[in-house]
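Some structures to go through are shown next.
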Structure I
Amino acid sequence: MNKRVKRSALWAGRGIVVFLFASAFMWRCANIAGPQGGPRDSLPPVVMNITPANGTVNFDQKRIYIEFDEYVKLTDQQKEFFVSPAMEKKPTLTIRGRGVQIDILDTLKPNTTYSLNFGSSISDNNEGNKLPGVRYVFSTGPTIDSMYMAGRTVSAEKGDTVSKTLIMFYDAAEVDSLFPGQDSTLLKLKPKAIARAMTNGVFFAQNLKPIDYRVYAVEDKNGNFTYEQEVDRVGYIDTVLNPLRMPDFTVRYDTSRLELVPEPQVQFSLFTEKAFKMQRMSNSSRPEQKRIRFEFSAPEPEVLSLRIDSLSEENYVWERVTERGDTLDVWLNAPAELLADTLRGELIYLKNDSLRNFVPDTAKLELLWKYVESEEDKKRREEEEKARKEAEKYGEEYTPPAKPNPFKVTQVTSEVMPGRKATLQFEAPLVVADTSKLMLIRVGDDEARYKARYTFTQDTVNIHQWHIGASWQEQGNYELQAKAGAWVDSRGDKNDSITLKITVADPSKFGNININFTAKSDSSHYVVYLLPVSGSQILDTKQVTGSGQVVFDFVKPADVKIRVLEDNNGNGVWDSGSVIFRQQPERAEIFSDNEGEETLTVKANWDIDLDMDMNKLFEPITTESIRREVAEQERQRLEKLREQARQRELQRQQQEQQKSSGGGLGGFGSGLSGMSNIGNTFR
């Protein structure tokens, strides 16, 4: 009991310890709100002593020791621990007694403020209770830098928060003098200071100088504290930032996170920057007798012409086969007898010269294909040979079995929504679609069959897909009958006679979302995405130009949300940005209603009506708008925590009730009286 009382007393003063660790809190333009809530059930370690003292100036030591009130351990220190500014040789951390020993291996720079940031690497040895936010600050000069900055990091494409990003501060005068045009700061310079965002995307940068900074946010997926193009997401602010000229902000101590949480002043929109790649053809191959593949070093290759001996332009069916758009397939629509084992020709395309200009280049082609018998074909051949010999042995005529038809079609859509189209996927692109050999039949309740009008069209993007359109009858049953040879693919294979069944969904099992959509102007372009609350799947997409009605119909009952992309160039996709060319990405935002709620609950046979104003959704990002959004997210998070606490308390009361011998509620009411304390803890 005495030990518990002692621990509680130490915890009561822990706010002071954390504030001390935050650095020598000589605040300018920042107000501190006191710790909120009562003691936690599981207490983290408490700092008892630091040698040399935190905030030491004229620092010339090589060893630091932080002592705790109990034995501690280090976890994920390679990812969690970092020094600002970074040292060439990272300090070593060692557990010594009831503390952590830090040995400095690098030569320290003169007149520099350093901070050792432990993140969430320190926890007690027995229960693993983490002590986040521990910092040790010292200066090799007579003063400690004492400016602060706070901000937030979000995904430019999805609008959600990005956690644990590194915030890197560079001297703006140095950056602007070295890189007046293309910005290579992240690739060539070391930051003057580093901070890290919390799990909610909010960061609190401390011990800054009162100077102009160029500031960048880096996701650092590999944990190497180095920006890697096309690996790490990155964001930047167009203007210089000076802590002296930033808006005032308040910092509070969050008892649920055990960290200092500031009001953001700025926001970084993170994106994946595509590194420039010189365009050239990297490989050509012939994976099938009737298919050629061209691979390029960069996306969107531009082909001027293709010539292959014995073939003409009419024999080529082009397909872009990768999301990156750097690979092209050419299906050869020609009889096998025209295709030699080795095809020769040339491809003329645009490549980059040493100055990155596009110039025509001719690639000579020698495309070899040789039939290689598969294990399945070998087994089939051996079985046929055995059967043939057996028949000859008894003087019988041998009839080889029919070979399986290589033509393949897959029914992507077996259930279709009214007003939508059913989809078929063909393994090889079709070169013939003879609609005179196709028939769509509606099957009546009495099994009577009625011929139905239909359309059969190829997808505008995926050349393997074809769509069947009709005036579908709700909850109706249909059959698509294809006679033999109705479809011929680029390999020359034809379909056998086939019947595909299609059912029409019951609309009453789905909901609709009707949006009264207000654009910024008649020429403004947007892409509206319907998304599940969790997960990365896109349920539906609408491209919108100007104001009007946007309808998501036949939505399955579920919790969903809506993301809107401000499609500045109207190409229907999100365009990334470039740090090097100082180009910001296109902006995307998650829609929330007037109460700040993002989640929409779709119910069967139910309509949701929304008003969505792009002037409001894409209003200029200001300090006030950032803080409103963060405050709303925090409100929702704390509400979830309170609800979880309520559920745990109810479960505990129910368990006690089951154990009790009496049939009444017992202490149920008195147990719930403590719920106000839970609310205070997370308020």
Structure II
Amino acid sequence: MTRTLTPAAAWKQMQEGNQRFVADAPAHPNQDVARRKTLAAAQNPVATLFGCSDSRLAAEIIFDLGLGDLFVVRNAGQVIGESIVASLEYAVAVLDVPLIVVLAHDSCGAVRAAIDGTAIDAAPLPPHIWKLIAPIVPAARKVLVENGGTTVADIDSELVGQEHLRNTVRDLLQSSELISGRRRRGPAGHRRRQLPPVRRHRRPRHHGRPRHHRPPIAPHTHPGERPRNQGGFGMTDTHQRSGDEAQYRIEHDTMGVVRVPVNALYGAQTQRAVENFPISGKGLESTQIAALARIKKAAALANKELGTLDGAIADAIAQAADQVAAGAHDGEFPVDTYQTGSGTSSNMNMNEVLATLATRILGASVHPNDHVNASQSSNDVFPTSVHIAVTQALIDTLIPALDHLAVALEAKAELWKDAVKSGRTHLMDATPVTLGQEFGGYARQIRLGIERVQSALPRVAEVPLGGTAVGTGINTPLGFPQKVIALLAAETELPITEAKDHFEAQANRDGLVEASGALRTIAVSLTKINNDLRWMGSGPNTGLGELHIPDLQPGSSIMPGKVNPVVPEAVLMVCARVIGNDATVAWAGASGSFELNVAIPVMGTALLESIRLLSNASRVLADKTIDGLQANLDRAAAFAGMSPSIVTPLNKLIGYEAAAKIAKHSVAKGITVRDAVIDLGYVERGELTLEQLDEKLDLLSMTHAG
């Protein structure tokens, strides 16, 4: 169905409703029972409104509209994000609304929080809150600069709200090709030539505020307040075109001019790296980003203490680093893993982001090299970030996950300590074991994996920080690495130590190779364990069927009722990846020349991925498979009794060759070993008695020495 309502008509309807609201004469349309029944089937809103959750009045009240007349989307600070854009695209593409209204309001708490959060002494906000309001900060910075201010107290929150409103509309149009395209073309049913022409205007200043050629919707918090001009696009329709804000800003570095996305916290060197390395589309792991930020914080504070860096600048860098370490700006680190082998691009990415944030916090310029990177080199800082991130991931994530799996396996070992089953070597029948013995072996494999990781930790936690360019420590003040490492150890509670030999630590990444070897061994252990589980769980009728693996999901799109061992299969794929990552780490570890390894980023990414995969897989295996395993004890015992290898205890009574003859006779005739002994006349001839035979063929007694 083609909508006939135009943007102008929708806007007029909203303006008239607002006039009734201001005059305290609302009509309260479309709020009766009949309207509610109509809405149960479908909605047909006249417009979409995107506003701030902190606004005190519902949009339907402000514009005196009824139920379903507006499609309302809100979050704190009306900040554009993925879910917001998706909701607005739904309104345009599915509900066919002709008008999108972006509504700001006075005394916005999100705007105030963004301004206050830039203060040097501001208390850190929870990371998710900071991530939400961070897009408002550029507006605050712009207002501060344009009005000649120097501190947070000089920032006019109302002007920031106006600037952020303009940024919001710009971000929406840049984020959604659907909405910006509809705005250019007009929806179905509206020919472009029927629309009034839109003229581009140079925006003059009026009373210190920019004004636009058509009035946007203004903020509301106080009853009776009329919409005010906010000085920018507070309203956008999906039918018409208007001038878009520039998408880029111009930055300079030692190589010249670079175009950088206008809202990016990073600068020219990061942008060059983004353009140079469009390879995998994947950047550093968030754990390494956090580790790198913590190094920068510790370095700034150490430089402050040693008199190398101004205290206010150091404190601003430290505060900015806390934000990054909390994950509030992970999206500002776009440099690909496959980059310069020293990680210089990522180090400069961090320097530029922290310099931007620290500049906003301080209200004065902070330089990425002179201040953030003071007393440091990519060659010692970046590998240190890898070692810290890997150390933390091993201690905080992998070891607890492996312990969790070992405990689950040990519980099954105790439960099934007397559950006899056939042993198997070369996938052929062997003498009996117990399920408990097998699961005890699995648990021991995992415990040994933990020991291997713990054994490698001292070398992983030994960091090259302080060696700067080539291990000599050039450009570092005396005592710098010791202070930085002490600060890092105190903040992270990790056993980080300074390299005993900075030339070895700078040139080689052998500790990472060693750690990767431990991970590979764990993957090999898990491969064995999960293959055994799949074999024992095979069936249900034509396989071994000694174990029942928990049913988690349908196993076939064509065979009804089929259920597969999905978790063991997933873990096997994890193991394949980890073993492949180990090959990557080993080859990368061999890629050093003289004073520097030049494959550090891929080593860090591969190791951290392996740790994450093994940790998650171990917990999933324990919780979704091991804990729920059920043993088919009768079937397992029956298979044990059918194994021709149970003839082995008779070796002592009748000799190996006679016992072999019995085993072959048992298989050939399809009878038990006991029946084969009798059938071949060993009891009748008196070579052994029935009592001796039954004693030797007791299955449980075969599962231990004696």
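Taking distance in nm of label points 7 Å out along Cα→Cβ at positions 72 and 312 from the coordinates of each of I, II, which one would give 8.1? Comparing all candidates, it corresponds to I. Which one of I, II has helix-only ellipticity at 222 nm (-39500 (n - 2.57) for each DSSP H run of 4 or more, over all residues; to 500), as calculated from the coordinates, equal to -16000? For helix-only ellipticity at 222 nm (-39500 (n - 2.57) for each DSSP H run of 4 or more, over all residues; to 500), the value -16000 is produced by structure II. Comparing distance in nm of label points 7 Å out along Cα→Cβ at positions 280 and 656 across structures I, II, the highest figure comes from I.
Read the figures in this text as sums done on the coordinates, not as results from a lab. The structure presented is a predicted model; accordingly, all values stated were derived computationally and were not measured. Cβ atoms are built from the backbone, for glycine too; each structure is taken alone.
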